[in-house]
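Got some structures for you, see below.
Any read-out appearing in this document is the output of simple, stated calculations on the displayed coordinates, not a laboratory observation. The shown structure was predicted, so the numbers you read here are calculated from the model rather than taken from an experiment. Cβ atoms are built from the backbone, for glycine too; each structure is taken alone.
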Structure P
């Protein structure tokens, strides 16, 4: 029996198991943060405002006579970031999908 082959075969499973545990911790942390009063304050006063300001800036840039594609791309990227991180439930769903994919590889089934 070749023990080196067994070790090599177990490494991906160990890595996936570690990734599974990390992803579960992230999902739990996102749920905890979403339920906190502090997050609600930040969301209302910072993140929601940032997204609306970026949307306004994008509309202004599109309407300008001298359209700057670099600026438009930068604003679009910032808006995507703001939307992703201002709605933690979307971010949580992203990690749930990752977790399902990890578990599918590990166990051959989805949750």
Structure Q
């Protein structure tokens, strides 16, 4: 008889705790839904405001280059680019030759046959 009372008490306490937990969850769910409704209204207002501000903003003008070079100017730029390429190539060849000479100096005479 004692075990029956203990188990009955445990079951009733568990049911009471579950009902309190369920009630708390129900209240929090209702509060969340109310907050989501308020958030939806605010987002709708913000979207309307953004649309209104976008309609007021002037449309950007099409891009047009402010500087147009003539044929002689473009040819001068091309020649400068070519001379820059030649100078870079010359510096690269010189740098490789110097590095190769340093490696030869460090490694000694070549053992290649």
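General remarks:
- Winner on FRET efficiency 1/(1 + (r/R0)^6) of positions 27 and 99 (r between Cβ atoms, R0 = 30 Å, to 0.05) once structures P, Q are ranked, highest first: P
- Structure from which 2.5 was derived, distance in nm of label points 7 Å out along Cα→Cβ at positions 51 and 67, options P, Q: P
- Rg and Dmax of the Cα atoms in Å from the coordinates reads 20.9, 73; which among P, Q: P
- Source structure of the calculated read-out (mean count of other Cβ atoms within 10 Å over residues 43-50, 10.0) within P, Q: Q.
- Which of P, Q yields -28000 [helix-only ellipticity at 222 nm (-39500 (n - 2.57) for each DSSP H run of 4 or more, over all residues; to 500), calculated]: P
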